[in-house]
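Colleague: These are the structures, in structure tokens.
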Structure P
Amino acid sequence: MEKLTHTDNKGKAIMVDVGAKEIQLRIAKATGHIILAEKTIELIKDNLLKKGDVLNVAQLAGISAAKQTSVLIPLCHNIVLENVKVDVVVDNTGVRVDSEVRCTGKTGVEMEALTAVSIALLTVYDMCKAVDKKMIIDNISLTEKIKK
């Protein structure tokens, strides 16, 4: 089994020292989904929810969240992001969120991509909770990690 990178020899949490790492283009993609009732899907499509445009607000929340990842997750590095894309689309069973995050740096942007998806989905949940009591957020995962 490999050693965890965020622990010292005594098992205490540490921030990884990336000082000696090479600067590279880093790209990470993530996805996730929220299962919604049929009625909720129709309300989103017709933009009839009282809190507003669910898809647009969730997209903005995801972008904002990616930029705040190091504030939310204690051992994440503060990274200058070059681009954050968040796509929020309605499908047959709910809403799917896909993110892509890019930077040129010494550490990856996986956590930023996953945070973007997670917060976008939580935003959908928040905006729909008054009309849908059985929502399920599922299948949040990293789909691609690239360094060049």
Structure Q
Amino acid sequence: MKKSLSVAIWVVLCLVLGYLSSLLQSESIVEWYPTLVRSPLSPPNWLFPVAWTLLYILMGISVGLLAGVRTLYATVLYVLFVIQLALNIMWSFFFFYLQDPLIGFMDIILLDMFALLYIVGAFVVNKPSAWLFLPYVIWLMFATYLNGYIMIYN
């Protein structure tokens, strides 16, 4: 029961923060983003909210599965998760709100590192937690490429 509640709380928290992060993007997605030279591999705009909703759910389940693990290692994983989540939100602020692909790129590189540290650590503590986080890490690597492309060509 405790694990189910933890999963539910983390999923809701991730979705709410993801929604709040999307508010930072709404104006730029309409006015600024379409004017950029984007990668030929850029997905259609409708895919982003669908993908992020699924990813935030998987992220919340991943960290929620750590409930009840009372070790220093698990505490470090929680800290890594919170840091990467904060970096995720800050990326939206830097890239879309400030319209600064360079600062966004620096942020997403840090985000990649913290997400990778989390997934490696989660694999030691709770393998399903790590596997559930894998789609997010893969998407982040793709997003890093997209951000880098925009940074270089604009």
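Colleague: Taking Rg and Dmax of the Cα atoms in Å from the coordinates of each of P, Q, which one would give 15.8, 50?
Modeller: Answer for the origin of the read-out: Q.
Colleague: Of the structures labelled P, Q, which one yields 40 when relative contact order in percent (Cα under 8 Å, 6 or more apart) is computed from its coordinates?
Modeller: P
Colleague: Using the calculated result -27500 for helix-only ellipticity at 222 nm (-39500 (n - 2.57) for each DSSP H run of 4 or more, over all residues; to 500), pick out the matching structure from P, Q.
Modeller: Comparing all candidates, it corresponds to Q.
None of the figures in this text is laboratory data; all of them are computed from the coordinates on show. Please read all numbers here as calculations on a predicted model, not as lab measurements.
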